[in-house]
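There are structures below to look over.
Derivation of every value follows stated rules applied to the coordinates shown; laboratory data play no part. From a predicted model like this one, the values you see are computed outputs, not experimental measurements. Cβ atoms are built from the backbone, for glycine too; each structure is taken alone.
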Structure 1
Amino acid sequence: MKFSLFLHVERYDDRTPITQQLDEMTELVQIAERGGFEAAWVGEHHGMGFTIAPNPFVNLAYLAAKTERIRLGTGTVIAPFWHPIKLAGEAGLVDAISGGRLDLGIARGAYMFEYERLFPGLDAMEAGARMRAMVPLLQGLFKGDCAADGPYWQFPTTTSLPRPVQGPFPPMWIAARDPHSHDFAVAQGCNVQVTPLASGDGEVSALMERFNAACAAHPEVPRPKIMLLMHTFVGASDAEVDQACRDLQAFYCHFMKWVKKERPIQQGLMEPLRQEDLDAFPQFAPEQLRQSLVVGKPAQVIDRLKSYEALGYDQYSFWIDNHMDFETKKRTLENFIAHVVPAFQ
C-alpha cells in the first residue's frame, strides 16, 4: 500500500496571510515527497474559507515547479462546473508542465453552497449525471477527434490541446460511495477514491466490498486501483492525540455546518462555532473520533493501516485538513513518515 497527501488551504479566520498559507501548503507537499509519498491531492472549492482551491490545476502547476517526483492529483475537480474541452485542455497542460505526473480525480461535488452559486438549480442527482456524461467525453478528447451531441454538451470534432504526456491520458479517478458510482468508475476503466469520513472501519470495509463487487461485474476491465482517504494523526503521547481529536471534532462540525448551511457566512468565513454547535454532533465527540479515525501513537496507526492494506487498498491518503495549526500538521506528517511509513516498505 502506497501513501499520498490530501490537502487544501484551510482558513477559519483572516489572521494568517493567504500567501503564508500557500507557502505552508507547498512545504507540506515537499515533506511528503521527501518522505516517499506517491502523490499529493488538491481539490476544487469555491467561496469557502474552509477549503480554498478555486482551480486545483493552478495549485498543481505551481507545485510541479516546486517538486521533482511526487505525482500531483486533482482530488477532485467538480465536474458540473466545467466544460469537457476546457477541463481536458487544462489537465493536458498540467500533465505536460509536470512531466507526466498528473492524476485526474473527478467528482460530482458535495456542497449545496457551491451549487447555489456556480450552478443555480443543480441538485446532487443531476450533478452525478453530468459527471457520468463527462468522463467518456474527456477520454475521447484526450485521444483526439471527439464530438459531442448529448443532453449537456454539444460540440463538433475536437482534440484537447496540449495532449497529455501520459498516453492515452492521465490516470483518471472517480470519487465513489454508493454501488452505482463504483460500478460506473470500474466500467469506464477509472480508479476509485473513497472516504468513510468519520464513519469508522465498518464503512472502510463496506466501501471495499462495493469496489470488489464492481470489479467482479466487469471482468473484461483490468482491475483499477482504489484509494482510501482518511483523517490521520500520529502523536507521541496520549495528550497529543487527545488534542488532535478535539481539533478534528471542530473540523467535522465545521464541515457539517457548511453542508447544512446552518451558520452565518461573512467574507467567506463561518461565524465561530459555539460549544452547543459542537455538542449537536455527538458522532464527532473526541472519544468517538479516536475510534473512527486513524489517530494514535505510531504502533496504533500501523495496526489500523495494516488492516486496510489487507483489505486490498492500493493507496492510503493522509487527509491533513484538520483545524490544526501548521506546525502541528508538519509535526504529525513528519511523525508519520519517520515511524509509520517504514513498516510498509
Structure 2
Amino acid sequence: MSTTENHPAPDWDQVRATLQDIRTEIARVIIGQDDVVEELLTCVLCQGHTLLVGVPGLAKTLLINTLAKVLGLSFHRIQFTPDLMPTDIIGSEILQTHEDGLRREFEFVHGPVFANLILADEINRTPPKTQAALLEAMQEKQVTVAGKTLSLPSPFIVFATQNPIEQEGTYPLPEAQLDRFLYSLKVGYPSREEEKQIVRATIGAELPTVRPLLKAGDLQTLQSAATQAPLPDQVLDLIINLVHASRPEGETADEYVKHYVAWGAGPRASQNLARAARALALIRGKATATAEEVHAVAPPVLRHRIVPNYNAVGEGVSVEDIIAALLKRTD
C-alpha cells in the first residue's frame, strides 16, 4: 500500500487489537447490545452522526457516555424540550464586568455543544429553529455567534435519540436533515438472559468503571486507518447497484421498487455505505470489506434515506421490507 507524508500506512494488527480492546472495555459496563456497540464504533471511525431510535430505558445515555470515557473524549448530554433555544445549545455572549470594576464587555459562554460526543436526547421534541442550530453545527463543525465563528472540538460527533412511541407534541426531522446522519439505528430490547444480567449488575452495587484506552492522536490514527482500508471493486459495484436499484425512476429499478418507493437513496448513501463497510471490516478484524459488511451496514444507512410511498403504507410494507428486497435482488 502506498503511503503519504500525512497518512502513513497503518499498523493493521495494532489497529485491530486496539479496536478489540475498546469493545472489551465497553462490554464491562454495557451488557448485550453488541451489535449496537459495533455500529456506534463504526460511526466514530467514520466521524459520522447517528440517529438512535428506541424506547426509554435502554441505556442509550450510559452507552454513549461509556464510549466517550473509553475513547478519552469529552461528553455532553442535551435534553431537548419544546422551550429549548438555539443559544441553550451553542452558547451566548454575556455582559461581564471587568476585574477593575470600571469596564464591561461581552464574553462568550460556551454551550454544551462544545464537546467531542454529544447526546441530543429526544431531538424531535424541540422546534425546527433549535433543531437547525444543532444540525448546522453537525454539518459545518463550527458555530457562529455575534459575527464570530468558533470551531467545535475534533472529533465532533452527535448521537441523537428519538422515541418511536410518543409522537404528540413532536417536530419530526425533515428528510433533508435526516440525510446528515450517517446511521439510523434501532435500539431494541435486551434478550431474557441479558436482562437478567442487567438486573443483577445494577441492584445494590455500583457499575464497573472503565478506563480510557486512547491517548491524544490515537483516535485520529484509527479514523485514518478506516479511510485507508481496502474497498474491492466488486464491493463498490455492489454498493452502487444497491443504491441505484432503490430509485424508482432509475433504469435498474424493478417493479417492486416502482410500486412501493416514492424516493430512493441519493449519492450520499453510496458514500456512506462505502465508508461504513470499510470501517466495519476493520472493527471485525478483516483485511478488506466484503459483501457481508455491505449487507450489515445497508439497513442503518438506508432506512432514513428511502421513502416508501402510499402503496407501501396502505399494504403494510415497511422500509425494512424494501431494504431486504433490495439486498436480496443485488446479492
> Where does the value 16.9 come from, among 1, 2, when mean count of other Cβ atoms within 10 Å over residues 211-218 is the thing being computed?
Replying inline: 1
> Thinking only about Rg/Rh (Cα atoms, Kirkwood Rh), for residues 187-290 alone, which of 1, 2 has the largest value?
Replying inline: 2
>> When FRET efficiency 1/(1 + (r/R0)^6) of positions 147 and 195 (r between Cβ atoms, R0 = 35 Å, to 0.05) is computed for each of 1, 2, which one produces 0.50?
In response: 1
>> Please compute distance in nm of label points 7 Å out along Cα→Cβ at positions 235 and 251 for structures 1, 2 and give me the label with the greatest value.
In response: 2
> A value of 3.0 was derived for distance in nm of label points 7 Å out along Cα→Cβ at positions 11 and 43; which structure in 1, 2 was it taken from?
Replying inline: 2
>> To test your reading of the models, identify which of 1, 2 gives 0.45 for FRET efficiency 1/(1 + (r/R0)^6) of positions 83 and 307 (r between Cβ atoms, R0 = 30 Å, to 0.05) when calculated.
In response: 2
>> With Rg/Rh (Cα atoms, Kirkwood Rh) coming out at 0.99, pick the structure among 1, 2 it was computed from.
In response: 2
